Structure P
Amino acid sequence: MIEIKAQNKLKKLRNSKAVFTAGSIDMGKAINWQETLVKAFENDKRVTFWNPRRDDWDSSWKQDITFKPFNEQVTWELKALEEADIIIFYFDPNGQAPITLLEFGLFANDQSKDIVVCCPKGYWRKGNVDIVCERYGIETCDNIEEVIEWIDKTL
């Protein structure tokens, strides 16, 4: 297993699946669920995680297409979503995750990828997420442990 964080070149181990960890970050306020996934697969050569969470994120960055660090981040995330074999969407009940909702809308009907959604009870738009999952036949999980099991089966 390797983990590629935002702004690093997208690559993966040979014969591994690239997994993009789309989901709640909320400017660092959400639980670090990506770290839990990475630890669960730390000795598994079947998987490469592409993680958008940045250690150097600065919440004062302008959310403007002309601001280079912001533009690079969003561009990296979109490229990773497009190139990933598997996308994990996680919706933390303690936040709103508007970017995750946007990304979910962009890729929910992408039949070329394996997609799983973890949307625990309490997420403010759980009903909307559940309806989209049902409509497009997307697997759902109630917690990160179930996501780990799903990834293991899917690999």
Structure Q
Amino acid sequence: MSMTNAAEAALLDLIFINNNWGHIGNTGGLQGSSVAGSFYISLHTADPGEAGSQNTNEATYTGYARVGVVRSGSGWTLTSSTISNSALVQFAQCTGGSNTLTHFGIGTDSGSGAGNLLFKGALTSSLSVSNGIQPQFAASALTVTVD
């Protein structure tokens, strides 16, 4: 069994843009959060896996920190059953150490703790980060597809 395209889009709209999913349950449907908040993008040196958390294989270069993206239409763009970042996602510049980044994650914790990793994906190509390099991803570069 699989979800329909309409259900996939409605689910992503609820989770990432915080819009209500009408006609589920009572007349109000599934309600978005009263305060939308943000998701936090993390970078990883290997696949964090299905059971991983936000800090599983997370980047360790000096200066690294997760980047918040607001749960709204200004943070995310929905196209069919794919959600993507609406604007540039820019991480802090590396000031020491190095990493080769292969994956990104989307989670709920802003800090460096385990956090709840909701979605994860491979980067189009690996990214070597060393002193002076600032990882960044253009609008629509980070995508999640539900299918």
ask   = Comparing distance in nm of label points 7 Å out along Cα→Cβ at positions 59 and 91 across P, Q, which is largest?
value = P
ask   = Which of P, Q yields 1.7 for distance in nm of label points 7 Å out along Cα→Cβ at positions 99 and 123, as computed?
value = P
key: Origin of the value -11000, where helix-only ellipticity at 222 nm (-39500 (n - 2.57) for each DSSP H run of 4 or more, over all residues; to 500) was derived from one of P, Q   = P
task = Compute mean projected area of the Cα convex hull in nm² for each of P, Q and report the one that scores greatest.
result = Q
inquiry  = For FRET efficiency 1/(1 + (r/R0)^6) of positions 19 and 43 (r between Cβ atoms, R0 = 30 Å, to 0.05), which structure out of P, Q has the highest calculated value?
reply    = P
message = When distance in nm of label points 7 Å out along Cα→Cβ at positions 115 and 131 is compared over structures P, Q, which one is greatest?
response = Q
note = The highest value of mean count of other Cβ atoms within 10 Å over residues 51-58 among the shown structures P, Q is in Q
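Throughout, read-outs are computed from the coordinates displayed, never taken from laboratory work. Computed from a predicted model, the values in this text were never measured in an experiment. Cβ atoms are built from the backbone, for glycine too; each structure is taken alone.
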